[in-house]
Structure I
Amino acid sequence: MTRRANGEAIRAIREALGIRQDAMAARVGITKSQLSKVEHGANGASPEVMRKLADELSVTLDAITYPAPAAVTA
């Protein structure tokens, strides 16, 4: 899966849960700028950060690394 698709899935799930970008970044130990770059596909995230994102979003790691098309467009 591409970084862009991963980022779109992260963003879609985060927004659906009503979590602000700065709050999510703080929860996983990265800056808001770093999270923004991940969500826009400009940068990838380390496996550790991806696991933390999945945990905070209450989804499996597969849900954000191999998102279904519906998750990306939600």
Structure II
Amino acid sequence: MTANARVGRPAPEIRAEEYLLRRAALDLQQSERQLVEAVCEAASNGVCWERIEELLGDSAPRARAIYGALIEQAS
């Protein structure tokens, strides 16, 4: 329930294009979280950075720079 609905006002109308854009942004955020979790899990379980890089289509140093700190935080 929105704040407007609680005070008796209808929720603002949203155009289909705006809804689709918002939905895509939320899906992207969820996918990014899942990717971080998968990389952390793989690296924590002994998958080498070169293989992670191959699976991501990225360079190992870049993958390590992006995800390495997250893995250390999770440990």
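Of structures I, II, the largest value of distance in nm of label points 7 Å out along Cα→Cβ at positions 20 and 44 belongs to II.
The maximum of Rg/Rh (Cα atoms, Kirkwood Rh) over structures I, II, that is, the highest value, falls on II.
With helix-only ellipticity at 222 nm (-39500 (n - 2.57) for each DSSP H run of 4 or more, over all residues; to 500) coming out at -24000, pick the structure among I, II it was computed from. This value belongs to structure II.
Relative contact order in percent (Cα under 8 Å, 6 or more apart) was computed and gave 20; which structure, I, II, did it come from? Source structure: II.
Taken together, the values in this text are just the output of simple stated rules run on the coordinates, not laboratory data. Everything quoted here is computed from the prediction, not taken from an experiment. Cβ atoms are built from the backbone, for glycine too; each structure is taken alone.
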